[in-house]
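Some structures to go through are shown next.
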Structure P
Amino acid sequence: MDQHNASGNLFLIGFMGAGKTTIGRTVAHLLGRPFFDTDHEIEARCGVRITTIFELEGEDGFRRRETRVLDDLTRRSGIVLATGGGAVLRPENRDMLRTRGHVVYLDATVQDLWRRTRRNRNRPLLQVENPRARLEALFNERDPLYRQTAHVIMPAHSGSVAQAAASVLVQLGLG
C-alpha cells in the first residue's frame, strides 16, 4: 500500500450498487481487519433506517450525520471502510478520505448500477418518478468526485466477490 498511508486504512468509494460493502467485507476478512460501512454505522447510531433519516431531516441532515460518522471512522487505524455513495459530495469528506487512508474507487457503468439498484426500495435518492434518469444524473455529478478522491480506480467486478476482493488486494500490492 501507499507509504503515505501510515494508518493502514483502506476506504472503498463508488456509486450505490458498485459492491463497496460486499467487496469491502471480504477484503477486511482476508486482511484480518475490522470492517465498517458508513451507512450501517449511521443507522446503528441513530436507531433508524437511512430512509427515515431522509424523511425526517432531508438529504442535508443525512449528509451532516454522514460527515460526523466518517470523521470518527477515518481517524481509526487498520480498518476497511465502505462509504455511502454520496460521501464524496462534501469537500471535507473527500479530504478526510484522501489523507487518512488509501482510497479505491469501484467504478461501475450506469447500466450495471441500474441493474443492481432498480428494485431496491431502500435507496431514497431513487424514489422518484424517473429513477433511471435520476441515477444517471447522480452518477454524472459524482463520478468526477470519485476520481478526484481515489488513489486507485478499478472497475467494479462482474465476477465473484472473491475475485473482486483479490483484485483490490492486487491493486494495492497486498495480493
Structure Q
Amino acid sequence: MEHRNNPVESDLDMLTLARLRCSVRSFSERPVEREKLEYILETARLAPSAVNFQPWYFIVVRADEHRKMLQDCYERDWFRTAPVYIIVCADHRESWLRKSDGKDHGDIDAAIAAEHICLAATEQDLGTCWVCNFDVEKCHNLFGLPEGVEPVVIIPVGYPEDPDIFIATPKKRKAFNEVVKWEKY
C-alpha cells in the first residue's frame, strides 16, 4: 500500500497527537471511510515488534451482524454507538519469548500496534477507546480465532459525537518528573 496523505491535511506532530488523543465513548452515525481505515491499519502493520516477529492480526468489524456479536462481548451502551471496531489480536504461536525468563512479548507487540491505531485515528479526526474489559473467550469463539491467537484489545473507531472532544478533554497524567528517572531509579 502506498502512503496516502491525510485527507484533512493536518500537520500534527507526534506530541500534539499524543496530547489530543483521548478515549471517545460517544460516536456519531457517520460512516468511517475505507481509505481512512486502511491508512490506520497500515500504521499498525508498520509498528515495531520484538525481534520483528509481527505476531498480530487486526480484525475489522463493520457489518451489523458482526458488530452485534462483538457487542455481546462487551455490553455497554456507549460501545454500541461505534460504527467500526478493530480487534487487535496477539498470535502467541508466533510471538517472541525472552530467553532469560520466558516472557511472551505478544501482548506488548499487540499493544504497540493498538496505540499506532489510536494515534493514526486521531490524526484522521476519528475517535477511539481502548477496551480490554471484555469477554475474551466469547470473542475468541464468536470470531473463529485459532488456538494461540488471543484478542488483546477491542478498539471502537468512529467520528466523535462531539467534534471538539479532542481539544476539550483534559489529560490526567502524572507529572513528567514523577515518571521519568535519569540513569537509575
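Only the coordinates and a few stated rules stand behind these numbers; no lab work does. Model, not experiment: these values are computed from the prediction. Cβ atoms are built from the backbone, for glycine too; each structure is taken alone.
Quick look at the numbers
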read-out	value
Distance in nm of label points 7 Å out along Cα→Cβ at positions 113 and 137 - highest-scoring structure of P, Q	Q
Label whose coordinates, when Kirkwood radius over Cα pairs in Å is calculated, return 16.2 (choices P, Q)	P
Test item: helix-only ellipticity at 222 nm (-39500 (n - 2.57) for each DSSP H run of 4 or more, over all residues; to 500) calculated as -9000, pick one of P, Q	Q
Source structure (of P, Q) for Cα Rg over 2.2 N^0.38 Å, for residues 49-128 alone, computed value 1.20	P
Among P, Q, structure where mean count of other Cβ atoms within 10 Å over residues 17-24 as derived comes to 22.6	P
